[in-house]
1. If distance in nm of label points 7 Å out along Cα→Cβ at positions 399 and 519 computes to 2.8, which of 1, 2 did it come from?
2. For mean count of other Cβ atoms within 10 Å over residues 47-54, which of 1, 2 scores largest?
3. Please state which of the structures 1, 2 yields 42, 33, 21 when semi-axes √(5λ) of the Cα gyration tensor in Å is computed from it.
Structure 1
Amino acid sequence: MSILGIDLGTTNSLACVWKGKEAILIPNAFGSYLTPSVVSFLENGEVLVGEGAKQRLHTHPSLTFAEFKRCMGTDTVYTVHGKTYYPQDLSAMVIRKLVEDASVFLNERIEEAIISVPAYFNDDQRWATKIAGQLAGIRVERIINEPSAAALSQHIQQTEEDMLALVVDFGGGTLDISIVEAFDNVVEIRAISGDNHLGGSDFDEAIMDCFLEENGLQRKELLPQELALLKTGVERAKMLLSVRKEYSLQLFLHQKNCCMELNRGKMTAICMPLLQRMQKPLERVLKDSEISLQELQKVILVGGSCRMPAVIQYLEFLLKRDVELVHEPDQAIAIGCGTAGGIKERCSDIRDVFLSDICPFTLGLAVYDDGARDYVMEPIIERNTALPCSVNRMFSYRSTSGELQTSILQGEHRKAAANLVVRTVRIKVPKTSEEYQPISVRFTYDINGLLEVETNTFHEESASRVVIQNRMNRMSEEEVHQRLRELQAYKLPSQEKEVYRHLLERGERMYSESIGEKRMRIAALLEEFEAALQQEQPQHIREVFRRVKSALDEWEADAVSFFS
């Protein structure tokens, strides 16, 4: 039984398995490896995930959700039909869709998955990702950092035996930069840096703001459907500027025709503040690894947002060297996840491959600094420490109550308050007078992000051990099972019905974007297809489907050509 590798992305998600001697990407109902990370709720109790849901961002924005990965591990809630959902609930529906597509493609049941997360995902976000897998009905024993998955993918596919490379993973919502060394069957992550709040979606927002400013509009003036239309138009412009030098973005918004002329130079200027945010993580990863640019053999770009010419040119400007955009950069993380699944399964061709991962952030304790008269963070496990690891530190304490309270912190700031509180713990200790007593604290951190804290005051029966799973881990096993049952009550359409539903939603979206005769012709086509579906004659449905799809394809192609 295969272990499914899942790249759970901000914009798109993919799945992959290791079969025979290679990683096999899983196609969805449309034959694409990319499934949009979009979820839409229907009135009949069904849920659309992927392409069909993406179309409904225009027509049903209050029932459709995207980019919820950015809210993983937070208390953000989404309300639909009087029910409340968390980001991990919506992510679970995306995972469930990928699992069902994999089951159909492989003709086997999927029970376990390895899911990738941005390296800079904190403890809460990693927990939410793991819970999302459980809520999708599968076992998730391993979470893998996206740069590690990208490195594994490159190692498996490259022809050179040895490699020292800078890997830039720039996706829809996050940026991860890593130094990777590969030799023999070992893939070693030397250092990681990144930005959890920088991705292709931020470029979309910057271009949207410029479009609105040039046309004298403000976001608050637009309807949700109009904002969705603008977002789609900007995404299309960004994609076309990867293969063209200029593009005219024309939309009908707020009862008027709006236009913005775009070329690669203007797009770079619009996005320059975002591009400049890539410099600090680049400098940090090189400094932490103690490797110079001259020592690097390659600079490898993965992630869909690396396709943008502005990103490629800016990185080449910063690094003063050519960079290498991998073939199909959207797929690299998924291939790495699928490969990791094959390694876990002990598949013969890759069972000897060893991936050495690291802790991307610093873990420590909040301690009181008499000089600063404030709590500061005392690092115990430094960022970029190889995993698994165990580090012991000595401290001193005094307590008249027989109890110490402190916070376990994650982050890079000196002041304790500026870091993430992983958990506040109370430790039983012998009572003391005014004299300080020694206490040892050991942090043990494994490859799945499980932190164990042990303390010892060197008195009898004073040792304590705390397993830190997550400060947000409020769900008992029974609560997880109950939530799983609730989510499984929502039905995902079969692949055939999904394709038909997507065509209807696509037509509805095009209808809302059109006016005049074209709108009437689209309405007639949709009515014809709806009538065919009600007749339940498979051959007739397929014939009408092909005719309607062909017409919609032609109209959309004409629209792109007209505005280009």
Structure 2
Amino acid sequence: MSEKRNEKRNAVDLSHHLSDIAKALPTQTFPSAPPPGAISLDGGVPDTEYFPIESITVEYLKPSAFPLKPTDALPHGTGVLGWIANVLTGKGSRTTEAPTGQFVIPRRLQANDESQFELKSALQYTPITGIPAIENTIRDWVARVHKPAYNDCKTLIDLGASCAWSSCLTILLNPGDSFITDRYAYNAALLQGRAKGMIPVAVGTDMDGLSAIDLERVLASWDEKTRGSKRPRVIYTQGGIQNPTGLLISAQRKKDIYDVAVRYDLIIVEDDPYYFQQASAPYSSSAARVTKKQTDEEWLDGLVPSFLQFDYEGRVVRLDTFSKSVGPGGRLGYYTGSPLLLAKLGILHQAFITFPSGFSQAIIGELLHRYQTEGFTRWLRGLTGQYEMRRNWAIDAIHKAMDVKPRDNWSRALTAYVRTDGQMTEKFARTTSLMSFVPPDGGMFIWFNIHLHNHPRYKQLSQQTSPAAAKNQLSTELWTTMVNEGVVFRRGELFAVQDDEERAEQGEEDVFLRASYSSGTKEDLEKGMNIFAAVLVKFFQ
């Protein structure tokens, strides 16, 4: 359906989706800018001469700081000191270019300055749309990377994806309304919705992401009396690499979901902090790993596209953030969506939230200006290689600690058993699976499915109490033992849309743990996975 449309049009009118708060917001919260030459005594803004900071000097990593074929963590860091250490230890030559550059953000820009940002503007109240230079950079980046399928698509700067999702909830839903999401979804997003009195509704998922078939089933069979709320009008999903599962929604699945959204008049909120961390290849053993030869442009164009590329009606609000590409402390991101929805979000920000930090806008904006599209693409590609390397370290460690086998001939899922040279019997090792997982398509997490149904006490505990109570008792024992032994994973029930009883009634006997491989040394990851495997084997005895 959506792929057959060739002519770009403007976004359709979705004003009927606005919440009561959004409808009550004025069309403009503050007076417009005065005409050129006018003396403005209107706003209560401080005089810029009283700002105490004269300039900011930033040393930054160049786009090529991380290699495209990483083989190990950089031993001495990546800055100037790391470069010197590498030269002194023979890991680099004196002719090797230092991996850092430098820029200065002055109080005022002069005619010959290379910088695009000045503290005179950055430290003042800024437009809700952002300092113009970063606004333009973001708009051009979205057009280059995501290629929205309608004419009047807009962008709007925000304070990061968490604040952005909260704002989307505010303008799209009223307390008591429902929204659709994955069966296991980002826990903070669920918390925000529930705190606002909104009800997350689970839709089944598989290895291609949220199921379009189950989505349509839920919508078509919706009964307001049974469900206690109106049929959902919003889908929340992470369109790229998902947290917590580490899976990637395929392009075809996104088309299918979008077509359902058109048929049932839905809005899709695509929260995508891990979009650029799509791994270059599925996990394989070290002997089978081959680095694909491609240019940075080919890498960027080869990423599974955003929902925006299939959105010809303006039904998608995309949430991007610099938290994973620059740093979460910047609290800077941006929306992409239709003029109506972004206008309402802008007014909401003006009235309740205000603009992002001028420091963040200036520093990140100037960094993007120095990188340009080509450099930022190369930077993102280098980061992705680092996280892919870490993923491989973690899974390699599991392979060494346990007997890991493909679940079947067609699935990417792996199943782990006790090693045959361990202390348990050979019969137990061959027949009793302890856990399974799908190697992540990128991102930062591995989602382990712990096979509690094979635990020797599960059946008895289920009969004595209930399946949900048995799961909770055993999973708490496992997690507590892991913590006591020195490794901490996040419990899977924190990401669950449904409660323990509902999941048990649907036949879910196992529990999940989410492990992050995004930080720490190779030794830390190996030690952590070894502790996990040892605790798991002992737990099942």
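Any read-out appearing in this document is the output of simple, stated calculations on the displayed coordinates, not a laboratory observation. Everything numeric here is computed off the predicted structure, so don't read it as measured data. Cβ atoms are built from the backbone, for glycine too; each structure is taken alone.
1. 2
2. Going through 1, 2 one by one, mean count of other Cβ atoms within 10 Å over residues 47-54 is largest in 1.
3. 2
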